[in-house]
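Quick heads-up: structures coming right below.
Rule-based calculations on the coordinates, nothing more; no lab input. Please read these numbers as outputs of a predicted model, since none were measured by experiment. Cβ atoms are built from the backbone, for glycine too; each structure is taken alone.
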Structure P
Amino acid sequence: MNVICPIPIRDYPNVTLAHGGGGFLMRSLIEKMIAPAFDSGEEFLQHDSAVLPQPKGRIAFTTDSFVVRPLFFPGGDIGSIAINGTVNDLAMSGARPLYLSCGFILEEGLPMETLWRIVQSMKAAAEAAGVKIVTGDTKVVDKGKGDGIFINTSGIGVIEHDLVIHPKSVQPGDAILVNGDIGRHGIAIMAVREGLSFETTIESDCAPLVATVQELLSAKIEIHCMRDCTRGGLASSLAEISATANRHIEIEEFVLPVREDVRGACEMLGFDPMYVANEGRFIAFVPQAHVAAALEILRRGAGGASTSIIGHVTEKTQPRATLKTRLGSTRVIDLLSGEQLPRIC
């Protein structure tokens, strides 16, 4: 990776209001830093909108905004999470991501080197996910009004199969699979933010899920539903799907994959790892006949050996998600009433 920022740092060490003013400095920022990193072909970057070829199949479209603090954390940064977060949302619909837009809200005074690092991180993440950043926008706000940088990314993908991957497709008997250990992203953010030290460095699980999902689809796994476990963690994903599907979900606490360092950090901080955010973890609802094949594929992905069957959809008519605890009791999995960890994505 080229680590030398192409903007003349001696003249412009920080972002100025003029870099968002539509004049020479803004054009220089786009042409020298952003456009070369997001080089998706001249036809995409030289006009007010990108004109895209129409793919065959259904279209998936999503958008997300990223305000994570701090901007850099073990395992990622605001740039990589902006790409992976939107790409993963498309993947959860069973779509193959094709194109992204990128909107920057920059704060006056943001170090140009910081922006350069983030842009390069976005470039690497987009290449890893196999998507093109084809259009975007840059705005600069007054110092003290933007906390460095905020990023919005929107994504378009194509659905090339006949599955309807949605909570409404969930059926009794479906197994619930998670593709790896949970809770790492939120704890990685909190450790840096609060200056906490643990015996091991806890890194975010931030990663694209596209390749794993496409492999599941190519193997003809009958996926009924998927959801990435971001804000609100695994618990919120289960509660939301249960409510939308109008189904009863039951999971087992003793099989939940939580690393010991994450579990220890959660106990110290008073968090439940089920509610701690992830950025590379998702749950999949699949019929029992497809479980073995799905597990084999998931275990080749980023979560590897931590992939687990955590529960199933029951025949009970009451639509709720419940957890069978290690002690044998049952408790309801509900949505948080507030924000456990703000600014984690």
Structure Q
Amino acid sequence: MNTENLQACPVPSFAPDAVVQMAHGGGGRKMQRLIDEVFTSTWANPTLLTRHDAALLSLPTDCERIAMTTDSYVVHPLFFAGGSIASLAVNGTVNDLAMGGARPLWLSVGLILEEGTEISTLHRIAAEMRECADRAGVAIVTGDTKVVERGHGDTVFVNTTGVGVLEHSSVIGPSMVQPGDAVIVSGDLGRHGIAIMAAREGLVDACDVVSDCAPVAAPVLDLLAAGLDIHCMRDLTRGGLASATVEIAEQAGVNIQLEESKLQVTEAVRATCELLGFDPLFVANEGRFLVILPAAQANAAQHILSTHHVSMGASIAGTVTDSGPGRVTLMGRFGTERVVDMLSGEQLPRIC
């Protein structure tokens, strides 16, 4: 038998009905084939194709500071109106870097695959991650894949770690927030959480709601390039606007007042929240953020944000009123005021 010819024979591509097997996590040829055909070929770039245990990266010569963040994604269903676990994994990490004032550059991707997951699902996830990474201006430069037994996972879990560079000397964080600052919210609220719920539960009334999942680094970098004195930023993910503002108020030792009339919620989201007993302030977003900066610069910031599709609905929606215990209040449309606090439990599970 001519063993040379056998060794040179190409391994056939995955069958249309192929699924993840435990052997795909065993470190052998099956695992290498899965990584090569599904992930490496889709995310190909010079750094990834070195196939080294670590990505060797060169920072810009004038870079003195970097930003790094990591997050894990366990959303169900994997695909929904306006996004997927792939777009969440890329955009969520890119947006965390942007909230620190960083220009996102690189991502690592870790995947936990459940035995029995369709290979075609992985191809779709890999392709969408590449598309989102290209749109966000980042490269996937390293990763890892593990397989767990059937029943010990939920199809696919994704972890992404992001690295970016800070091209400015500003300090951005809750410690910089001051009484008199303005609070800008970049757009309408609650679409992501309701889109997930609609896809999961088959809610007819919410089927037209599309997730707001998108990268927000471009408008943030424009704010910084304009020389605005940004004190703090926060993306409005789990816990929504309410949790984000309470966290900042408590960490900064200030009180914040939001104006209900300045907060945007689509009719479909509002109606679904009323039906289910949700408050849109607490519902998750994946392409929305808040900016806190001196009130004198609020109009300029709002104008810059309005030039980007992802933040064209930005509004000056609140004020840092004074130093205090970290209380957030909402001034209602009819002049009534109520305290906004964090959820005591889980309202909308597994939204990212």
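The maximum of mean count of other Cβ atoms within 10 Å over residues 187-194 over structures P, Q, that is, the highest value, falls on Q. Out of P, Q, which one gives 21.6 for Kirkwood radius over Cα pairs in Å as computed from the coordinates? Value 21.6 for Kirkwood radius over Cα pairs in Å corresponds to Q out of P, Q.
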